[in-house]
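No lab work stands behind these numbers, since they all come straight from the coordinates. Quick caveat: nothing in here was measured; it's all calculated off a predicted structure. Cβ atoms are built from the backbone, for glycine too; each structure is taken alone.
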Structure I
Amino acid sequence: MRTSPSMQTTEFDYHLPAELIAQFPLEKRTASRMLYVDPAGPVIRGDHFTQLPDYLRVNDLLILNDTRVIKARLHGVKQSGGKVEVMIERVLDDHRVLAMIRASHAPAIGSILLLEQEVSVMVEARQQSLYVLSFPEDRVLDELLERYGRLPLPPYIERAATAIDENRYQTVFAHVNGAVAAPTAGLHFDEIMLTSLQQQGINIAYVTLHVGAGTFQPVKTEMVEEHVMHAERYHISAETIDAIERCHAQGGRVLAVGTTCLRALEACAQANHGELLAGSGETRLFIAPGFDFQIVDRLLTNFHLPRSTLLMLVSAFAGMDTIRHAYQYAIAARYRFFSYGDAMLLEKSA
C-alpha cells in the first residue's frame with residue numbers, strides 16, 4: 001500500500017440519509033441513474049445508465065468480474081444445542097471454508113456443528129475472528145451450499161433475501177462460484193446492453209475476483225495506513241491480458257466495471273513489477289490516495305459506505321475532493337446508494 005502521509009479515517013466519513021440506501025433492485029437492471037465524474041473538468045453530470053454507450057468509443061475495453069455469489073449463510077446448532085449462524089467468508093478448497101460464526105459462546109476447536117438440520121461440519125481451526133470449517137468429503141461443497149444455504153445480502157439491506165434476489169443479486173455474466181457478495185457495478189448490465197456494446201465496437205473481457213464479506217467492514221483504525229486489508233482470490237486469463245494490451249496499443253481505454261476488477265488488475269500488476277501475468281493469486285492490496293494506477297483508465301462503480309476501503313479506492317482514483325463533491329451532489333439529487341443503488345462513471349485523476 002502506498003498512501004498520502006497521515007490520512008485520518010474520518011476524512012472518508014459522510015452522512016447518508018437512511019432512505020437513500022436502496023433496499024430493492026429497480027424493475028429493470030439498466031434503469032439506474034449514472035453520475036459521470038471527470039476530475040479534469042471538473043465535471044459532474046447526472047445521466048442514466050442507458051447512456052453509458054455515449055461515453056465509450058471503438059477499441060475501448062470493458063472488463064467484467066464473472067464471479068458468482070454462493071449461498072453463504074447457514075443456520076444450525078452446536079453439539080451443546082446452542083444456536084449458531086455461519087457466514088462463509090471464502091471457500092478455501094473443495095471441502096473447507098473460512099467463516100464467521102455467530103453464537104452465544106465460541107465453538108470449540110474440533111467440535112461439530114449441525115447446519116440446516118442436515119450437514120455436519122467440523123470446526124477445524126481459528127484464524128483471528130474467523131473459523132476454518134470442514135464440510136463432508138463425500139459431498140460436493142457447491143451442491144451443499146446451493147441446496148441448504150441462503151443468499152447473503154449485505155448488512156445494510158434490512159430484510160431477508162427473496163426469490164427476486166436469487167436473480168438480481170447475481171450479474172447476468174456470473175460464471176465462477178466463490179463470492180459472498182456481488183460485484184455490484186456489474187448488476188446494471190443486461191444481455192441486451194452487452195450485445196449492443198459489442199456491436200458498437202466495444203470489447204469485453206473478464207477477470208474473476210471472489211468478493212469477501214470484508215468488503216462491507218468499515219476501517220476502524222484512526223489512521224488509514226494502519227488498516228489491515230482482507231484477502232481475496234483472483235484469476236486473470238491470458239485472453240484478458242491480450243485484450244488489455246490490444247486496447248492500449250489501439251488507443252482505447254480500459255474501463256474496469258467495479259472496484260473488484262480494478263483491484264484484481266492492479267494487484268496483479270503490482271505483484272509483477274508493473275506487468276500483467278496470467279494466473280491466479282491472492283491479494284490484500286489496499287488502495288488509498290497516493291496509489292499509482294498502472295492498468296485501469298476508467299472505473300464504473302456504485303456508491304460506497306462511509307469509512308470503507310472502497311470509498312478510499314475511488315478517492316484514490318478520481319481524487320478526494322472530486323469524490324467528496326460527487327457524493328454531495330448525489331445525496332442532494334437523491335441518488336440510490338450501495339449494492340442495489342445507482343452507478344458512477346469515473347475518469348482517472350491526472
Structure II
Amino acid sequence: MTPSTTKQWTVTGKTGFDSLKFDEKAEVPQLGDHDVLVNFHYASLNYRDLIIPKGKYGFPVALPIVPASDGAGTVVAIGSRVTRFQKGDSVLTLFNQSHLGGPITRADLSTGLGGGLNGTLRQYGAFEESGLVRMPKSLDFQQASTLPCAAVTAWNGLYGVESKGLKPGDTILTQGTGGVSIFALQFAKAAGARVISTTSSDSKAKILKDLGADHVINYKTDPSWGETAKKLTPNGIGCSHILEVGGPKTMAQSLKAIRPEGLISIIGFLGGMSQDSPTFLDCLTNVCTVRGVMVGSRQQFEQMNEAVDANNIRPVVDEKVFSLEEVKEAYQYMWDQNHFGKLTIKISEPGQSKL
C-alpha cells in the first residue's frame with residue numbers, strides 16, 4: 001500500500017514567507033508507469049527557494065508549487081515500467097527534470113523542481129525515473145541532500161565547457177561562503193588546482209583555509225580584491241575560472257581577476273543589481289568568456305557523484321537542522337545569513353516509511 005496523504009509545504013503567492021502554507025494531509029500523486037515514489041529524509045535550501053515566495057525569481061514559477069529542488073530519500077514504490085530504480089534505492093532529485101545531457105534547452109528551464117514542477121519539501125513525492133540519480137555511496141542522506149543544485153552548479157562552472165575544463169595547476173576564484181562557492185573550492189582542491197576565496201569575515205576566512213583555500217581575501221577591507229587576486233596567481237597571469245555569485249556589483253572585480261581566455265561563470269546576483277554593470281565590451285577587452293550557468297544535466301550530476309565518492313568529498317552542512325514543520329523558521333534563518341554551508345531540513349528517518 002502506498003500512502004494516500006503526505007505532509008507538505010506549498011508556495012501560494014509572492015508576498016514573502018507568509019506565502020508558505022503547510023498541509024498535513026496533502027494528496028500523494030498517483031504513480032504513472034515510469035514514475036518513482038520517494039520518501040524524503042532530508043531536503044536542503046538554496047537562495048532561489050527564498051526569493052520565489054518573495055516574487056524576486058527571474059524564471060517562471062507555476063504557483064501554487066511545492067518548494068525546493070534538493071532532496072534525498074528512499075524509493076518506496078515504482079511504476080510498472082520503471083527500469084532505473086528498485087524499492088529501497090537511495091536517490092537524489094535532478095534540478096531541471098528534463099535536462100538529461102547536453103546543452104540546456106528553453107523547455108528544460110520550465111522543469112525546475114520547486115519552480116516549474118513540485119519540489120521536495122514534503123514527505124513523499126512522485127517523479128519520473130529519468131529525473132532521479134543514485135546517491136553517492138560515501139554520503140548520508142543529510143549530506144547528499146545538499147548536492148542537486150549548489151554542487152552541480154559548481155561542477156558545471158568548472159567543467160561545463162569542455163575546452164576550458166579545470167586542470168591541475170589552474171587557479172580559481174570563489175566568492176563568499178555559500179554552497180556553490182564551497183563546493184567549487186572542494187572540487188578544485190580535489191583536482192589539484194589553486195583556490196583564492198573571498199569573504200568579509202575573519203572567522204569564515206579560517207574555515208575557508210581549513211577547507212583548503214590557498215589565499216583568502218577580505219572584500220570589505222580590500223575593495224580592489226580582484227586586482228589582489230590576480231597578483232596572487234603564478235606570474236600574475238590571473239584566474240582561469242571565477243564562480244561569479246555576486247552579480248553586477250562584483251563583476252567589475254571579477255574581470256580584473258580573470259586571465260586571458262579565462263572563464264567567468266555567472267550563477268547568481270547575491271550582491272543585488274547595479275547601474276554600473278560592466279558591458280559586453282569588457283569581455284572583449286579582458287579577452288575572456290562569460291557564461292550563465294543554470295545548474296547542470298543529469299549526466300554532469302552523475303559524473304560529479306563519482307568524483308564525490310572517489311575523493312571522499314564531504315559537503316559542508318550548517319550545524320543547525322530544521323524539521324519539516326519549521327520550514328518558515330529555516331527560510332528566515334537563511335535569509336538572515338545565519339548559516340554556513342548548506343542548510344538542511346530533516347523530513348523523516350530512513351526506515352520510517354509506513355509502506
**Prompt:** mean count of other Cβ atoms within 10 Å over residues 122-129 computed as 13.0: which structure among I, II?
**Reply:** I
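Matching task: 18 is the computed value of relative contact order in percent (Cα under 8 Å, 6 or more apart). Pick the structure from I, II.
On the way: I: 26; II: 18.
Structure of origin is II.
From I, II, which structure was Cα extents along the principal axes in Å, for residues 10-217 alone = 52, 41, 32 calculated on?
Source structure: II.
Of the structures labelled I, II, one was used to calculate distance in nm of label points 7 Å out along Cα→Cβ at positions 34 and 234, giving 4.7. Name it. Spell out each step's value before the answer.
On the way: I: 2.3; II: 4.7.
Derived from the structure labelled II.
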**Message:** If Cα Rg over 2.2 N^0.38 Å, for residues 250-337 alone computes to 1.16, which of I, II did it come from?
**Reply:** I
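Where does the value 3.6 come from, among I, II, when distance in nm of label points 7 Å out along Cα→Cβ at positions 50 and 178 is the thing being computed?
Details: I: 3.6; II: 0.9.
Corresponding structure: I.
Thinking only about distance in nm of label points 7 Å out along Cα→Cβ at positions 106 and 322, which of I, II has the largest value? All intermediate terms of the calculation are to be shown ahead of the outcome.
On the way: I: 4.4; II: 3.5.
Greatest value across I, II: structure I.
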**Request:** Work out which structure the value 28.2 belongs to, where mean count of other Cβ atoms within 10 Å over residues 66-73 was derived from one of I, II.
**Result:** II
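Given that volume of the Cα convex hull per residue in Å³, derived from a single structure, equals 141, which label among I, II identifies that structure? Each step should come with its number before you reach the end.
Numbers: I: 141; II: 129.
It traces back to I.
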